[in-house]
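Below: a set of structures, written as structure tokens.
What follows is calculated from the coordinates using simple rules that are stated; it is not laboratory data. Not measured: the values here are computed from a predicted model. Cβ atoms are built from the backbone, for glycine too; each structure is taken alone.
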Structure I
Amino acid sequence: MTLKVISLNVWAGRLLPAVVEFLKEQSADVVLLQEVTNADDESLGDHHRIFNSLQRQLGYEYDNYAHNFNYKLPEGIVPEGNVILSKLPIKQISNCYFVEPNKEYYQDIPEDWPIVPRILQQVELESEKGPINVINVHGVWDLDGDRDSPERHKMVQAIVERSENQPRTIVGGDTNAKSSNPVWRELENQLKPVFGPELKTTFNMRHKDNPGYASAPVDLIFVSPDINILERTAPDVDISDHLPLVVTLEIP
């Protein structure tokens, strides 16, 4: 069977209509999203209620929201987390933190960036070939994408533990660590990276002033050795401050 998978940091919905249009066009089987807002207050705009908007406009039969933390904004309290959309049934759900919550609310300010909680979202999908282990990551924040910090080692170790001896495993997300970061070597002992050195960056430079982002491939996808990679691309589309990763996989 073939499986089309997309991973995208949606930038808290700043360009939400473009995200929706892109995902409609792609019609992927599995979509891994990060920075998805999920406010309950219906008076707030769609960009604060991304999960609700995607459910309404895309119509995926199966979905899962993994709560990460709450932003305290002038408009109100806005939860944010990871989302998996799937055409395949979701059978099991398991999440864990890389950076634990240490207060009730956070703000989008430099002081809070290093301490904002970061998570791993894991689901099991039911398929004709057997269970598919899907892991969606929003990784530890650090402006130095090559720093192999203790927090990043904790992140990679969690991925290793949840993919070890698991056939049909797909790992994706905004890791905030470059593909060249040495922390990934441990994971590459059991999973293979979908993208190689040809992936120069995964940032949309239309929205970045720091030139360092132009050489920062931090959105990554890994798969278990039993999965074949048929197609892979990071289309240069203006739908977020990140570029989407789009891959077509064959699951024997």
Structure II
Amino acid sequence: MADDDHRRRARRAWASGDWDAFSHHVAPVGAVVLDRVRVAAGDALLDVGAGSGGTIAIPAAQRGAQVVASDVTPELFDHGRRRAAAAGVEVEWVEADAQDLPFPDARFDVVTSTFGAMFAPDHRRAAAELVRVCRPDGRIAVTTWTADGYAGDLFALSSSYVPLRPGAVSPQAWGEEANVEALFAAAGAEVAITRERVDFRFGSVSDAVATYAEQFGPFTALRAILQPQGRWEAYLADFGGLLERYASPAGDGIAIRCDYLLTTSGA
């Protein structure tokens, strides 16, 4: 029942807002991942937490991979199908929970997850599933936001307004190298971890606040909780202050540095 409740809440959160529009901020990470695991024509690739596919699934298909895109939020697949059709590629879209993947053992040559599997509540099960469905001589690549820096502070800010449920483990744990190594070691995989960065670009801090509030599903979920309590505007003000701390000038706007871990196995 706990898993079912989490899936329902996660699905509602990510289906709200406009992830397809927001996802262009993380899209540059896809090329880094695909290059690192040497995705090539003929590879059978599973992307876990694929969203609308613009980061990994569709670019991998453009490289000739046979791609399955899975996500707990199938509402995002309509955008993905349109994107894939526009790119002239085929992608199979499958509703799936990262900690209970509906695929046989050793099904894929490459398994990826960009900021997706890290949000599954049972971190050990999610890591084990990524390893289980990958061939023993295959390649795995997972990106997770670091526990420090902008993403870490955003997690901390949000949880100060809406605490995690009792017994829940924060996604921030995926941003600690020793913890990530331990998760995959428990699943029988040896990994290499590098620290990378991607810059989120906006016209201004106020533009960034508005973009998150309108497009980012978890913010929509927070608003549903905080607005009836009269705390939503305070949260946005605190979020704007956080952005001010991390913003740097970039062209006619600003850039927010977002550090992440790239964890690979077999690459």
Candidates I, II; distance in nm of label points 7 Å out along Cα→Cβ at positions 100 and 236 computed = 3.7; producing structure is II
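For which of the structures I, II does the calculation of FRET efficiency 1/(1 + (r/R0)^6) of positions 188 and 220 (r between Cβ atoms, R0 = 41 Å, to 0.05) return 1.00?
This value belongs to structure I.
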Compare volume of the Cα convex hull per residue in Å³, for residues 52-91 alone across structures I, II and report the one with the greatest value. I
Hey, mean count of other Cβ atoms within 10 Å over residues 28-35 derived from one of I, II reads 25.9; which structure? I
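When helix-only ellipticity at 222 nm (-39500 (n - 2.57) for each DSSP H run of 4 or more, over all residues; to 500) is computed for each of I, II, which one produces -12500?
Details: I: -4500; II: -12500.
Of the structures listed, the value fits II.
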State the single structure among I, II that was used to calculate mean projected area of the Cα convex hull in nm², giving 12.5. I
